[in-house]
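Throughout, read-outs are computed from the coordinates displayed, never taken from laboratory work. As the structure is a prediction and not an experimental result, all values here were calculated from the model. Cβ atoms are built from the backbone, for glycine too; each structure is taken alone.
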Structure P
Amino acid sequence: MARVRKMSVDEGVKAGLSAYPNFHKSGNVVGMKRKYYGRDALLVRSGDYIYNVSATPEIYNQAKP
């Protein structure tokens, strides 16, 4: 199952999400995991974008389920 945690835009700016790979919220989460990020990728949605924060799991843990 594709799990994406959520974070407000303000929290995302503080966490520095703009430095991570991202795609628009209208994209296919399952397809992006399968083709680019890997099954165990940690994804966080902030605003209109979904960010791959696998390199920094602390950000994923801060986000709300």
Structure Q
Amino acid sequence: MLIVEVKDSESIDKALKKYKKKFEKAGILREIRDRQAFTKPSVKRRAQILKAAYRETMRRKMG
């Protein structure tokens, strides 16, 4: 549960902005998307390895 402290002088827009930022940092939406479909641990590991390899090749090209 997210709790946002709002001062009396703050507008609702600022409070919403704070809420959205907390929501994004908490990673709730990402977790919901991950839970929609089961992914085998081996597939997750494989994706991580491929992502790391891609990052490495991009870093070598840049530097």
Structure R
Amino acid sequence: MGQTISAEKITLYELEQKFSLRQTEDLDFFQEWQTNLLELTDSEKQRLNRIKAIYANLAKRSVL
């Protein structure tokens, strides 16, 4: 049986290393999440890109 690790005690970086995880920019990944959605405004897209960048930067360096 596998070992359980509390989410508070592991970082995204550690998970990426242990399981060889890689981020994808593939727009077809999880297509079921993309059907029947409203179009984002340019302002919303810019804000989302900024949040993604901040999260990616912080998530690898600390426990969220």
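Assuming -13000 is helix-only ellipticity at 222 nm (-39500 (n - 2.57) for each DSSP H run of 4 or more, over all residues; to 500) as calculated from a single structure, say which of P, Q, R it is. Corresponding structure: R.
Across the set P, Q, R, mean count of other Cβ atoms within 10 Å over residues 15-22 reaches its highest value in structure P.
With percent of Cα pairs over 20 Å apart derived from the coordinates and found to be 58, which of P, Q, R does the value describe? Computed on structure Q.
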